Structure 1
Amino acid sequence: MPRTLDSKFHLDNIVDQYGADLDADKVKAYCSNHEVGYQTITKYLNQYKTKRGHWKVTVKQAKKQLEKAVATPTKSVGLAKTTIDVQNLVPDKDLTFVKFGAFPDLKKVIQSRLFYPVFITGLSGNGKTFGVEQACSQANRELIRVNITVETDEDDLIGGFRLVNGETVWHNGPVIEALERGAILLLDEVDLASNKILCLQSILEGKGVFLKKIGEYIQPKAGFNIVATANTKGKGSEDGRFIGTNILNEAFLERFPITIEQDYPSAATENKILRGLCDQLNIPMVGEHEKFIVHLCEWAEIVRKTFKDGGVDEVISTRRLTHVIRAYSIFGDRLKAVKMCLNRFDEETKESFLQLYSKLDDSIEINN
């Protein structure tokens, strides 16, 4: 939750950062970095003024003032509530979800309420994130998801100062919220991160974190755990399929006790997934509709086997099959649904995938 800090609290920080001898340039730099007004700080610094634009504050003096402020809080020192404090963060149950692979193991870890970080790796669109969400739903555990990018840094994860109604307030980042709530923290697409994510090292050891900007130590609440998902194992993408993924620090990766390698579900499992989606979309599972699902699952399975053998450079993911079903529910045309969902591929790949599907489904005709 955010904490409103007055100038007394900034005094200790500015002395710690710039030393006892302060000038206007140092104060302005501090104000810029911490989103606090220059006049707000200088008003309080005036008692230490030596000449225009210069102040001399000893560390002892600053700490004394800080202790006084804590012992006798003023009206401007208080706590503000955020909406996340009253929200239920347990994911909704999805009726289309079908468990497969290592899902039972992941669910056991989450149900255990033990701190035991899990790294899940696998190709795009095979249900890694969805599986974590549904494991938390079934275990009735709160989940806080963070989508990682190369720009993600300590401020995004841990939190920082924000300017609210003219006052500087501290806002918890998602990591601190998860720590304080005893929730599951999901680091989604973690292999896109830079070394800025190393601010999580102590947290990945099951320890708390010291918020140096406000001088508070946050202990993890019972039940807190971390799950990370990635398309790679943190060693980069050699084949170039996942542009933007990075080589993660070895010490960071070593803090995950187990790694789950998630493959695409089998054709039988995908059949159940697509049938469930059809039920949700009010597509009756009879006749040609049922055959359509069978053809799609066979099609995806053949493409994946060819991909593993090096015959093609692209793959049909489980997510893309659900895209086809949704397109079919809208347009009512199999060929159109398949074509529209293949348009993301280059012309050669699109044509070869389409030709393969037409051989499995004799009810459609491709006009060259």
Structure 2
Amino acid sequence: MSKGRPRTTGGTLYRRRNSALWWVRYRNREGRRVRESTGTTDAQQAERFLRKRLDDRDDGRLPTVLASRNLTFGEWADWFLEMRSKPPLRAAGTHRQNLNAVNLLRPAFGDVRLSEITPDAIEHYLSERLKSERRYRTKLGIRHHGKLKPATVHQEFRVLRRMLNVAVKQKRLATNPCNAVEFPVPISKTTRKPHYMTASEQKRIEFLAPDYLGNAIVILTEMGLRPYKELMPMLKSEVDLENSLVHIADSKTSNGIGDMPMTERARNAFKSQMEAVPDSEYVFPRLTRKGRKPYIGSLKKVWGTTLRRVGVPDFLIYELRHTFATRLSAGGVSDHFVTQMLRQGDAQVFKRYSQAKLAMMREALARLDRNANEHQKFLTQ
């Protein structure tokens, strides 16, 4: 009995009548024939498409890939906002930014399949957005005022790139088209650079600041904590003065959670602040009974007032993290480990430091140069 011609495990390229595009034909693991368009008129690109499909089949990824062919950007955006954007995975502020960006991206890409989003389409979207005007909602309706800032459009581009990167990791997309897109406007010239507080500025600010603010400034510049997410909500039980450690129970990312050593200056500031509020479980309890939170929720007003009294140009208190990073770098700490000290590196990389992490952090803090900005001024004089 003849068994007939054996089935080929490879595939073929062909063209349909009245179509300039190449199509592929191959069999899946169950032996069923699959036909689909490569979306290209280039034979070499079509061959690469076929090899990719055969590799996906052999590795067991083909069902997921084929199921994603009809997945639209709008459907993926809904999944992303629900599964990769909401707290506690991301901060509430980050989720709001993602939500605003997606609302602006939907009109352009909402009904488009993920696989059909091209670099040209993304560049066209960015070009049109950069020509758009800023819109304000008022009681009289929507008003327009001036062109959009490039940084605003770049934020939308960052969210889109992040969404498509997740799609690639989830095997919903072969490659991220954003990787082939160059933002048409230089962002570095349109965004304000963070202020690096000099040692002399810090002494003047601490002298005129209220005691609790002075203690916060010392801690932020000595440890690089996030002021509103990590320091203000901190409980006294999370501060170990005996071992010079603080435990960060909640942070912007999972990398920020853990133990952090403190310098002697930071330890003294913690001790002073805790002794000043003996009846509270928080290190920085709220100043009035009207506060919505049991701890200080904002330092914006007192911070701005203090800077004006000192005569220093206004900058965000969050930028003291940048001052912390600058002083570490000036003290000879490598850029890679400065990233670890800021607790915002990749989680997989961070695990490699888990065994000697605290010892390495203590060594890095010992090299913190508090006069980094003063050195540069002296050299330029």
When Cα extents along the principal axes in Å is calculated, the result is 89, 40, 38; to which of the structures 1, 2 does this value belong? 1
For the read-out distance in nm of label points 7 Å out along Cα→Cβ at positions 133 and 309, a value of 4.5 was computed from one structure; give its label from 1, 2. 2
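Say we calculate relative contact order in percent (Cα under 8 Å, 6 or more apart) for every structure; which of 1, 2 gives the highest result?
That would be structure 1.
None of the figures in this text is laboratory data; all of them are computed from the coordinates on show. Given the structure is predicted, the values throughout are model-derived calculations rather than measurements. Cβ atoms are built from the backbone, for glycine too; each structure is taken alone.
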